[in-house]
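Colleague: Please go over the structures that come below.
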Structure P
Amino acid sequence: MTKVTANPSIEDRKADHIRINLEESVTFPRLTTGLEKFRFLHNALPEIDFSEVDVSVKIFGKTLSAPLLISSMTGGTELAMRINRNLAVAAQKNNIALGVGSQRAGLKNPDVAYTYHIRDIAPDILLFGNIGAVQFNYGYGLEECQRAIDMIQADALILHFNVLQEAVQPEGDTNFAGLLSKIEAVCNALPVPVIAKEVGWGFSEANVRDLANAGIAAIDVAGSGGTSWSEVEYYRASTSFHANVAAAFADWGIPTAEAIKYAVAGAPGLPIIASGGLRDGIDIAKCIAMGAIAGGIAGSFLKAADRSADDADQLARELIAQLRISMLCSGARNIAELQHTPLIQV
């Protein structure tokens, strides 16, 4: 088991999270994404020139070369800086989107804000800042949101929702009461779009409807089936009490495929980013066929970027190639056609 830091600072906690995700098995033991229950009808005669398959997509006014988001992971430590910069190289080379991890460490301690800085090597990408929504009950507000945006020159701000993770942390922030009105105030005042993102347990249809009504500009469903942050906290636990409490929630959550359906039903027309256990470009294609506009992947990119920027770049290129081949073999020339390509439930 990974050794964790006693009485951790925010920076220590971030370092623990990185080490655990790299060294331990933190996937859901039994719960899956649900994407394996769907497949495309193979088209042996697509009447498409593969070279003309177009995976570009416009999100928040920026045209991406592919509907791929390197999902929010880390920041606040030297290791996090190296990972973020390797990810940024891959994002810039492939013209895809990137989200940084929670910026609270950089907001609380400006001396570590540099660990999030990537605009110098990724000037053109669609870049998302990141703050925990629960922090609105712990002194954060519009000023901190704007500082997070300015810190990295972000194009949009993610508000992440991690109620279960906070609840199983001994040091967790657990007052989630009255957040919706504060979220609405921030959405109305910020100059950039605000994205609501779960961290691996998914949003219900009612959650999505409430967030859309509050002014959220996009939903990142981050469903279950990939990284389980209760499992991460299990490995961080310093006592058997906290380990046993966290372990009970190893298979909690809304699988990604169901979370996409809930998001489509809860806020028709709202952009949906699908994340949570996506393994390859085929999974990204399935999510887009279900109604998403892009797919987000974190864990695989974390491991690749820990090795090198070249490995992160290769992973991005592999995912895009898999997506393009999925589209060719299902008869979709572009992302708009893929969004109307039926799936077979098996």
Structure Q
Amino acid sequence: MKAIIRTGDGGPEVLQLAEVPAPTPTATQLLVDVHATALNRADLIQRRGGYPPPPGESEVLGLEIAGTVSEMGDAVADGISKGDRVFGLVGGGGYAEQAIIDYRMAMPIPDGWSFEQAAAVPEVFFTANENIFTLGKLSAGETILIHAGGSGVGSAGIQISRHAGATVFVTAGTPKKIDKCKALGATEGINYKTTDFVAEIQRLTDGQGVDVVLDFIGAPYLERNLSILKTKGRLLQVGLIAGATAEINLGAVMRNRLQIIGSVMRPQSIDEKIAITHRFVERWLPELKRGVLQPIIDTVFPLSEAQHAHEYMEANRNFGKILLKVF
């Protein structure tokens, strides 16, 4: 089968289309003919030599797939058949013509959805739901600041936070992205390149701050994020784009009873990922099926142009998901 491989650690130029052996499903896995997959920041980090796949997972990039079932392991439960259209989160291997997924994490693609729509959902909606609600416990009437509002997770987070009755503020790097965030449900957007988001949040909230911050940036934002949290506020750290090491005033954390909660999806156990899938299916998949929420797709590249897709993401040109079309 064809897949995108890395010829080494480095920039997008290390990505090459090559012939590799097809994966073999275990007893509880499906072999899926992949029609579409999607880019995530984790792919860029892995390409550079960081964020390795968990033991036993494919070295091929790609954390979410949409396609048709080709083969099934002996322990796959009834109700799944060859040819079924499925989508879901994988530990690796998405940038390929075939990939494997545990059947308990494979979700039926809703009628009327394209493979591209389905591939744009798992990583970002799972991440947004787990952080904002399961860990952050955002509730109706609360306020949240979502950094990188134009990212895949950001665009999903805006929608589900607003749908849950929260007031949503975002940061983004261009007026166009801010306008798109507002169209998804954000109350206000802050251009982080021209405006101090701390001062602006204090102005927008009459000095009260926000209940929750969802952050992908890391070290340079840590102290600033904590400074705008209300008493009992929660900082959800899901990325470290600009660095991992920072110094903070722990007195403020103690005095205001703040929580700093970190999480990563990929290293979690299969049982944890199955539970994450089920929580998404129960709470948000029905809303996606009804069109109340929607996967936001920016650009679709052919699999052979994975290099260009990575360049596009690294330039922060996208709003929402960047996809790779396989078939």
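Read-outs throughout are calculated quantities, based only on the coordinates presented, and are distinct from any laboratory measurement. Being a predicted model, the structure only gives us computed values, none of them experimental. Cβ atoms are built from the backbone, for glycine too; each structure is taken alone.
Colleague: Determine which structure produced the value 6.5 for distance in nm of label points 7 Å out along Cα→Cβ at positions 74 and 194, calculated from the coordinates; the candidates are P, Q.
Modeller: Computing distance in nm of label points 7 Å out along Cα→Cβ at positions 74 and 194 on every structure in P, Q gives 6.5 only for Q.
Colleague: On percent of Cα pairs over 34 Å apart, which of the structures labelled P, Q is highest?
Modeller: Structure Q comes out on top.
Colleague: Let me ask you something else. Upon calculation of mean count of other Cβ atoms within 10 Å over residues 154-161 from the atomic coordinates, which of the structures P, Q produces 23.1?
Modeller: Of the structures listed, the value fits P.
Colleague: Can I ask one more? Tell me which of P, Q gives -12000 when you compute helix-only ellipticity at 222 nm (-39500 (n - 2.57) for each DSSP H run of 4 or more, over all residues; to 500).
Modeller: The value was obtained from structure P.
Colleague: Can you rank P, Q by mean count of other Cβ atoms within 10 Å over residues 90-97 and just name the one with the largest value?
Modeller: Q
Colleague: Taking relative contact order in percent (Cα under 8 Å, 6 or more apart) for each of P, Q, which is largest?
Modeller: P
Colleague: Of structures P, Q, which gives 19.5 when mean count of other Cβ atoms within 10 Å over residues 82-89 is computed from the coordinates?
Modeller: Q
Colleague: Which of P, Q yields 10, 29, 30, 21, 8, 2 for P(r) over Cα pairs in 10 Å bins from 0, in percent, for residues 42-209 alone, as computed?
Modeller: Only one of P, Q returns 10, 29, 30, 21, 8, 2 for P(r) over Cα pairs in 10 Å bins from 0, in percent, for residues 42-209 alone, namely Q.
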